[in-house]
Structure formats: structure tokens, C-alpha cells
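Multiple structures are listed underneath, in C-alpha cells.
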Structure P
Amino acid sequence: MSEPPGLGTRLRHLLELLDGDVAQVYVELGLDGFRPRFTPVVRTLVAQGPLPIRDLAKAVSVTHSAASQTVTQMEKYGLVTLEPGADARQRIVQLTDKSRALLPKLDAEWAATTAAAEEFEAELPYSLSELLAEATHVLERRSFRERIADAARALEK
């Protein structure tokens, strides 16, 4: 008898289902190459203006490395530019005219996605958004790494 998939596997699968469908919508809208992970970056830059990658990462709740990778991909598609910041290590991310031209389509898609997410959550017995927020809060108090180490020590006894 095989074990059920682990928590990480199930979370990745859920994200693949959600992101895969959003990516398909982008293709249907003629936004080939635009990825779901680009949306929070675009929305943040529209709202806050040009930002250093570190500040952008914090604003979209990802690691600096993840934000840097996303920005690099977006730069390849001509959606953002990188300019030197106050010091040599800092790079400022800003939207291009190309990405600004996409905003009407992206705003319409975002409104539809938000409505679909609300409908999806209404079918669940509890709010997935609230559960994810609480799970994040719990892990910020005590990391999963610490929990694994504690469990490993307990299993050794």
C-alpha cells in the first residue's frame, strides 16, 4: 500500500492546477509568454512605481532570489527594465511601455480571476486564503525546518 502524497506535493499540485489554468487564460487573451508569477510584480510596480528587487520581493511575499529570477524572466520578455540603484548592488525594477500596454487586458483578467477565486473558495468548507495566511503565520513563529529537526530528535528516542 502506498502512502498518500506529502504536504509539499499536494501544495505544488494545487498550485500547478491554479497557475496552469491562469496561464491558459493568458494564452487565450493573446498574452503568450506572460506567466502567473509576473502578475503580482506588475500589480506592485503599477501601485508603487519602480522598486529595488529587495523591496519588490518583500511586497509580493517571495524571497529575494525568487523575485530576481522572475524579474530576469520578465526582462527577457521586455516587460521590465533594470536600472542601477543607489549603490552598485541595488537594481531598480520598472515597467516598460510594453507591459503598460498590457494593463487593460491584465486588469480585466485579474478581476475575472479574483471573482473565480471567490467562487472557488465559496465551495470549500473553509477559506483557503485564511488557512494559507494562518499557516504562514504559524511557520513564521516556528519554521518547518525547526519542526523537522524536533521530530527527528523525538523519533531517535
Structure Q
Amino acid sequence: MTSDYLGTRLRHLLDRLDGDVARTYTDLGLPGFRPRYTPVLRLVAADGPRSIRDLATTIGVTHSAISQTVNQMRREGLVHLEPGTDARHRIVHLTDQARAVLPTLETEWHATTAAARELDAELPHKLSDLVDAALHALDTRPMHDRIRAHLHHP
């Protein structure tokens, strides 16, 4: 397989995975619920209110990405924010609306985890292992550095 259009194919893969999870939320009576909300809700439900920075670190995404997600969740009534010990920190709390959907999300989470294991079993290499390995390799040497090494400067 060629690496041509790798970014496009990865976005297509993610769109298909997220799209089907979102369809499942609709099937379960949660239309418009976004897959990226689930890790935030599950972490805050399990561990109590958490800072945006802590959520970003634990989930493994950027502070900006979690901040955007939390702001969308706030607009949809799933979380509210309170100031932390430092004015720069905002602490994420679940709303009653979020708590009401947690049982449905737990059911979906277990089904999605089982489906992901099934997908992994059908592939020549586990997708989850490949993603972890790719992220580790990019932590070691970012794609920017790899690209620059192949650029030919006049």
C-alpha cells in the first residue's frame, strides 16, 4: 500500500469511525451527540471535576482541542465551568443533563469497545497498536522534521 494521500485516507477513516459512532448515538436517542464528548464525560463522571488542562493530558489531545470540545459541551448544556485555584484554570463539572445520559454512554462505550476489538481482529495488524506506534514515532520525530529532511532546497 502506498502512502499517497495518507492524510486524506486517515481523515476518511476517522470520519467513517466517528460517523458510525454518532449514528449509534442517534439510534440510542442522543441525536447530535458527538463522539469526542464521551471521553470528557466519562472522565469527569469517574474522577469528579477536572481542569481542561488535565483532561487534555489524560485524553492525549491538545489543550485547544479540549477547550473547543468543552465549550461546545457547555453550549449544549452538558457541562458547566468554574474557575480553578488559578484564574487561568477552568474546572469542568457535569450538569444533570450529562448525568442523565451516562448510563446510555456506558452501554455504548462497552459496545464500541467490543466492536473495535472485532475490527482489530479482522486486520493484519491491530489498528489500535498501529495508532499508538505512529503517535509514539511522531513524538520521537515529528512529521515536520521528517518532511524537511526530504525537501530539496535550491
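Each of P, Q could give distance in nm of label points 7 Å out along Cα→Cβ at positions 13 and 61, but the derived value 2.4 comes from P. Taking FRET efficiency 1/(1 + (r/R0)^6) of positions 53 and 117 (r between Cβ atoms, R0 = 25 Å, to 0.05) as the measure, the highest value among P, Q is held by P. When FRET efficiency 1/(1 + (r/R0)^6) of positions 85 and 101 (r between Cβ atoms, R0 = 25 Å, to 0.05) is computed for each of P, Q, the one that comes out at 0.45 is P.
Throughout, read-outs are computed from the coordinates displayed, never taken from laboratory work. None of the values given here were measured: they were computed from a predicted structure. Cβ atoms are built from the backbone, for glycine too; each structure is taken alone.
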